[in-house]
Structure P
Amino acid sequence: MGFPSKRGSNSQLIEGKRVVRRGSKTLARELDALSYTRISPNFLLRELLYSTESAAMGLPNMPEDPGMVIRSGKALAERVLEPVLERWGRFWITFGYQCRAAIEADMSAAQRAANPRGSNPHMWDRLTHGEAVYARVDLWPKAVEDGLVSKYDFGRWMMATLDIDLLMIWRRSNVFCVTISDYSPRRVWLEWCPHGEGDNDSNKIEHMGRTYWRDIYPTLPEHERPKFGPSCTGGSMQWRHTR
């Protein structure tokens, strides 16, 4: 079955918001067929398309551009999911793709119109960086949860081994939020924590950021450097440094 390259005939604008009409058997067949796309030897797109938030709002989580979502899913599987599975075994995917209607549910019509391509890498077809892949997935590794490897050792392995744009973790969680990007990868690893417990009494710790790429990376011998690097932004979260 072919898929529409952009929004199909089952969508409509309601109060300025793009909404996919519910109860459509055609839409259900399209989404079901799309979800069974095999994106790698061990993963179907289906595992990345379910969103609890979208489901709670009664939204089918149908992509605007299925082709872009398939391409992004394959990139996530190749760069993140398959390597993690091979090295560490089973993990749970807690958050993958999310549709525009769910992401923009709390925005006003003016806010949605002002920045239709604003950064939200859980919407893989938002085209924040044009046709460049920019996608995010949240993983909960069983090896970390079971205490076989520490959260920080797992994070160090990811940043040393995988093609990652941004890795985020939280002090009281074993979930890893992983972003990949074909547009100027930042190679940043952040930990979010209570205010006052982070760098300079902030709410975040830069495990790999500006200090790492400026002061540490240049001193490392080649065999100790991350496989993918250096940072295209000097470790900054902001892409303006690359333009």
Structure Q
Amino acid sequence: MSMTMADSIKRWAAKRKTALMIEILHGKTAVAADIRIIELTKPYQQVRHYRATIQTFDILQDCDWLLIADLDEFWFSTRRLSLTAELQALEGLDLVYARPANFGACQGEGHPSSLRRELILRRAELCPPAISKWICRTVAIHVLSQVDLHKFHEIDSARTITMDDVFRMNHYQTQSRHYFETVKMSRGDSTTADWDRMRDWAYFDESNRGCDMEDTLLRDLLEAAEAEKHKTKAA
């Protein structure tokens, strides 16, 4: 991770912590949410970093569900419910898979001010099952070796489901030419150095090829939530 990105994450975390404290003090949230940062900088060790973070922060003891999302991924419910509400409603299931929806980059040289609102063109088909992402009930995690990038190991298949229609994960892989050049090209791959040299402009063009289907679902959900928030304030 570059120093610029690390600094940005720290600044965001500090602002978010302050906002959470204000929400708790004003009674706007009943959950004492927390943001904690661990810096693990060894390249090509993303899965090991996942496992180290889970262990360091006692996530299996403190949380009911585990969802791991990269900075360019955004999970949400298609039914206008919170992820917490959707997960609490699941019975007899420990593992949920969702295939990512791959969104293309913005046009031009600038960078979008909001990925969720401005990037609305994606490939019509969802990504293949081999690169699905997952959410797992923590009581089903017995050893950290079960945790992997796109697959969760050694779990009861009868308690596993794919729910693309409910759990959506938008993947903003390339975002803009500026982002791709300054972040994606320099950051390196998650697992192997062999893929580093693949992140060139041909890769950028291939990643954006076919991203021509308009998908405003997340933007519409955000706008509806904001409208409801303003309506409640006005009342």
Structure R
Amino acid sequence: MENFSLQEGALRVFLALVCGIVVGYEREVKNHPAGLRTHQLVCVGACLFALLQVKLNIDVTTMGANVPSYGNVVKVDAVRILAQVISSIGFLGAGSIIVTKNTVTGLTTAATLWSVAALGLTIGTGHYEIAGIVFLALFFIMHISLHLFQANVKRRVTIQYYDAAVTKAWLNQYFADRKIVVFTMTLDYQRSATGELLYTDTYGLRLPKDLPYDVFMADLATLATIAEVNFTDYPV
């Protein structure tokens, strides 16, 4: 049976905290609801439950060894608490997923919460080698892999314009000519201060690798009927 000490427990909690910070930082800088603190809490909390499971296993085993008559009376399920953590983290992940008419966002945040919970359980049970490998994989996924394909990242572009007929025709032709892939589109309009109809189109799109976003923005600015253009990373 594992030799468990307060120092060992503190080390595991500290490692879980560090892992939660590293994974949660990427979500924080992208302004997702489940950011730095949430990932720290999930990872440390999962680690705590794992430590509790380990301690209970040790206590029951020690009790059975010291008092043989308890062997058939006092028992512990070696993975009961861990299983409950795995299932309950789904509720927290589901809370970060936002479904609208045209888009589903928050899936990546839900996946990171699930992953850091598993990482916390792995650290809490003392499997440092596996935890180290998984941590490196998560670090690569969250901080490195996206930059390898940065030129082809999905973005959300919001275009405000007047004269719907002229502008829509120009945009459709431009998207087709430049081979811009549109995943989602929402339409809205309102009256401007002058009484004109101001239209707002929000696109979830991916530009081809030979079309930088600064060129894309400059091209849109050439059309006089377009009043404003904004873009951000597509929330995933």
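Of the structures labelled P, Q, R, which one yields -18000 when helix-only ellipticity at 222 nm (-39500 (n - 2.57) for each DSSP H run of 4 or more, over all residues; to 500) is computed from its coordinates? Here the read-out was taken from R.
Assign the value 53, 17, 13, calculated as semi-axes √(5λ) of the Cα gyration tensor in Å, to the correct structure from P, Q, R. This figure was derived from R. With distance in nm of label points 7 Å out along Cα→Cβ at positions 138 and 170 computed over the structures P, Q, R, the top value is the one for R, the highest of the group.
Which structure, out of P, Q, R, was relative contact order in percent (Cα under 8 Å, 6 or more apart) derived from, given a value of 19? For relative contact order in percent (Cα under 8 Å, 6 or more apart), the value 19 is produced by structure R.
Only the coordinates and a few stated rules stand behind these numbers; no lab work does. This structure is a prediction, so every number in the text was calculated from the model and none was measured. Cβ atoms are built from the backbone, for glycine too; each structure is taken alone.
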